[in-house]
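Down below are the structures I want you to see.
Values in this text are rule-based calculations from the coordinates and carry no lab data. Note that the structure is a prediction, hence the values are computed from the model and not measured. Cβ atoms are built from the backbone, for glycine too; each structure is taken alone.
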Structure P
């Protein structure tokens with residue numbers, strides 16, 4: 001919803017100098033190597049600034065069109081891809097995942113216990129009380145987890161199976177998961193994990209295309225997101241931003257794994273186009289990518305009232321979809337459901353997500369506002385601090 005009053009864009013842009021000054025200071029102090037911020041207000045570009053270095057070691061400057069590993073900002077794109085298939089009647093969110101991926105039919109749920117005699121932890125399986133659905137994959141209630149963020153016996157099996165191997169295909173990744181029990185009963189627990197990687201494989205099966213080809217043909221191509229891809233061509237290597245530490249994946253290498261949960265590279269400008277499409281209910285610049293109702297589903301809370309929260313919520317910081325923070329989770333997106341509570345500025349109905357490599361975006365329909373923050377920062381405390389900080393500095397500038 002666009003604010004009814006006319007707003008002084010000049011005053012908004014002038015007050016964003018506080019944001020510019022803070023990010024420049026953090027670059028100078030070595031807190032971050034660099035960043036790019038893109039802001040759209042009332043349907044128009046209002047701010048696009050680059051800061052610091054794409055590669056501090058070589059003093060290569062950041063550019064407004066620098067490329068970033070966007071990690072979990074890939075997830076909303078994968079969810080959009082699956083919803084577009086539902087619009088064609090090719091799948092239903094209410095369908096069991098095993099309808100499309102039979103090898104995931106009888107995973108069971110891992111039950112961990114400790115032997116009182118020797119103190120050894122052991123893992124047994126119990127039957128799933130219901131089948132996981134496509135909706136469960138989209139809202140992280142399928143029972144999958146991430147192995148690298150915990151010490152449970154199921155997570156240890158994820159690590160042993162090398163489930164984050166960049167040289168696997170989506171089919172090979174699913175075959176590994178098929179040998180490991182779920183961490184939770186389907187539908188019972190929000191556990192941020194590999195659910196949307198499984199969804200990416202489901203998209204491949206239903207569409208008959210690899211995920212990279214499906215994205216290019218149906219999403220990034222039509223939206224003009226020319227720099228959003230799993231592999232960066234050699235001519236564009238000098239545009240890639242590099243973090244202080246070794247990054248989680250390398251888009252300069254030809255991938256075999258098109259990770260729907262976290263494999264894309266993109267730019268602030270490209271991701272702004274995707275975000276604005278969501279703000280506009282599925283349409284941008286005369287191109288309708290998704291139906292209005294599909295986008296509404298992404299932006300509506302999908303978590304059951306009695307859902308529990310698993311082990312990964314600390315990794316999400318203030319983005320965690322906890323009711324005590326006034327937050328919820330739709331399909332691939334977090335959202336604000338109540339005023340206050342979260343401790344970060346925003347509006348009821350705003351939606352957002354971030355990635356483990358540092359990027360973050362949010363869309364505030366009440367303010368007709370889109371913000372994309374591209375950062376390459378692997379430290380969880382540092383990257384999650386920038387999310388409420390950026391909100392504070394953008395909202396203070398609004399007329």
Structure Q
């Protein structure tokens with residue numbers, strides 16, 4: 001077994017929750033800050049008793065959660081050097097015996113002061129409802145969705161929703177491309193309807209279109225000649241790839257790349273396009289940038305990044321993924337904020353005295369009737385970045 005794989009399996013010792021103390025118990029502190037870190041590790045599924053079922057590699061379905069927890073553990077190691085006494089428990093949300101409802105029913109989560117989760121769907125709703133019931137801040141790190149939640153002022157969403165990404169793209173267009181030709185390319189689909197409607201609502205907020213955005217509905221047969229007939233060779237053509245579908249992106253990107261030789265094109269995709277491997281092809285897309293927005297970006301040359309990279313290699317003999325960075329940042333940042341403002345945490349989530357990798361701007365999202373209680377808090381600080389020659393760069 002190689003060292004990197006051993007590092008993974010060492011982390012996956014069969015547990016449903018573990019407790020990590022940042023500071024030894026011999027150092028008596030006046031306050032103990034209790035943190036719950038939740039991720040779908042599927043430990044009961046990947047272990048038979050104490051034997052790991054997968055002997056060759058870590059299964060893909062648990063990798064993101066494992067990497068998230070690895071980053072979180074390194075953050076807790078870093079916090080040991082501070083003056084705060086942290087009692088942090090890590091919970092496997094896919095446990096057979098200690099599911100979230102069971103933990104809640106047995107009052108095992110009642111003492112938590114902060115919930116940090118890389119969760120979605122059912123577990124996301126369970127934790128959000130529990131957080132509201134007990135007035136415990138719940139930091140949702142990776143799920144870009146609100147799942148219909150309303151009137152929950154203890155829910156904090158780091159990974160911005162699709163609506164916020166569309167708003168960020170629109171603001172970017174307004175600032176940099178207000179006089180250029182703007183096209184919204186889409187295909188048929190429910191998500192595509194949603195994206196198109198969001199842009200329409202933003203652009204026609206006061207009843208009149210602020211930007212001239214031409215919407216083109218593309219079917220599976222669209223080609224270079226079709227797009228060529230729509231573009232303007234004398235002006236910059238801004239194309240919004242308004243679909244989250246990978247096949248759509250794989251079709252439209254090479255056509256835009258080819259046409260860019262004659263028609264100046266700037267292609268802006270959706271936030272999930274950074275996961276499409278074909279867009280990183282150096283040979284096929286030479287010097288053609290593809291833009292998109294993201295909540296998380298780091299150039300990995302700051303002190304926190306260097307510390308994480310060094311610690312990760314020492315522990316796991318590999319390089320940390322973005323999920324490890326997110327686990328590290330969320331635990332370090334919000335634990336520090338809790339220690340500084342444990343009584344009124346939600347009023348201090350935008351404090352700038354602690355910064356790890358990213359800039360964040362958490363805004364209360366108010367219901368249409370403008371009640372005093374926000375539905376949730378959402379990060380509205382989005383980065384515009386680009387994939388260029390196989391690398392991800394800040395615009």
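Given a value of -10500 for helix-only ellipticity at 222 nm (-39500 (n - 2.57) for each DSSP H run of 4 or more, over all residues; to 500), calculated from one of P, Q, which structure does it belong to? Here the read-out was taken from Q.
With respect to FRET efficiency 1/(1 + (r/R0)^6) of positions 83 and 299 (r between Cβ atoms, R0 = 25 Å, to 0.05), the largest value across structures P, Q is given by P. A value of 17.5 for Kirkwood radius over Cα pairs in Å, for residues 155-306 alone, calculated from one of P, Q, originates in structure P.
In this comparison of P, Q, the computed figure 22.2 for mean projected area of the Cα convex hull in nm² is attributed to Q. As an exercise: distance in nm of label points 7 Å out along Cα→Cβ at positions 43 and 355, calculated from one structure in P, Q, equals 3.0. Which structure is it? It was calculated from structure P. Assign the value 23, calculated as relative contact order in percent (Cα under 8 Å, 6 or more apart), to the correct structure from P, Q. Only structure P yields this read-out. Match the computed value 26, 21, 15 of semi-axes √(5λ) of the Cα gyration tensor in Å, for residues 235-386 alone to one of the structures P, Q, and report its label. Attributed to the structure labelled P. Work out the source of 19.0 here, i.e. which of P, Q gives that when mean count of other Cβ atoms within 10 Å over residues 91-98 is computed. Structure of origin is Q.
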